[in-house]
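Engineer: Next up, some structures in structure tokens.
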Structure I
Amino acid sequence: MTAIRSILTVDDDESDLFICAYTIRKFDPGITVHKAENGLAAIEVLQTIDRPDAIILDINMPVMNGFEFLERYAREFNGHAPVVAMLTSSHLSADREKALRYDFVKSYFEKPLKREDLEILDRMLSGQA
């Protein structure tokens, strides 16, 4: 049994969303997976669902990118989800540093999402990290 009950995945790439959902279900089929194709859609999803345990967020997306989402999330939902994890193909240390400035951003993973990433999130949520 994991500490993760629900996750919101935010990515504009349908195949990345599929890989995330597949990896999450393989990790624990009991986890509810919500998805959004950009930051604005994620804001809309957050307004309609119960608080997710974690948000897995891409950086580079149209409409509202990951950093724009973090700004709005900080204003409107701070503390809403215990853990936000960036999942990106960006190898730029500046992107990593910018993301980790937010106290609710706890991890920065490189695509694709892996079981080990979910194990890290689970340990954080269960207070073991």
Structure II
Amino acid sequence: MNRNILILAGILGALSVAIGAFGAHGLKPLLIDNGRVETFETAVKYQFYHTLAIFGLGILMLKYPNKQFKYATFCMVLGILVFSGSLYILCLTNLTVLGAITPIGGVMFILGWIFMAMGAKKTF
């Protein structure tokens, strides 16, 4: 399981770089036309930050496996999918209704950090 989390972090990290580069180069005219350059950058940043957190959780779980770290990982992955994913779609389509689900991803990120803290408290 912990190995899979580290593999997942590697894949998410590669996707973060690829999506960021594609946005900066291939999508730049569309993002400018839609007025969404900053929104796209926010989506990439949050994806990258939480990918690094998932990597850290995977490392922690190699030595200290506990449910809270697993829950934190799940919440952060779901946060990336919902938060960053909804922002990517918003940037590409300009469908503002998608902005309504973005905060759900933010809540998942917050829960992920809370579970990480709970796991650290339990472990250390």
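All of the numbers you see were taken from the coordinates with simple rules; none came from a lab. Predicted model, so just to flag it, every value in this text is computed and none were measured. Cβ atoms are built from the backbone, for glycine too; each structure is taken alone.
Engineer: Of the structures labelled I, II, which one yields 34, 32, 29 when Cα extents along the principal axes in Å is computed from its coordinates?
Structural biologist: Checking each candidate, the match is I.
Engineer: Where is distance in nm of label points 7 Å out along Cα→Cβ at positions 27 and 107 largest, in which of I, II?
Structural biologist: Top value of distance in nm of label points 7 Å out along Cα→Cβ at positions 27 and 107, among I, II, belongs to structure II.
Engineer: helix-only ellipticity at 222 nm (-39500 (n - 2.57) for each DSSP H run of 4 or more, over all residues; to 500) computed as -12000: which structure among I, II?
Structural biologist: That value comes from structure I.
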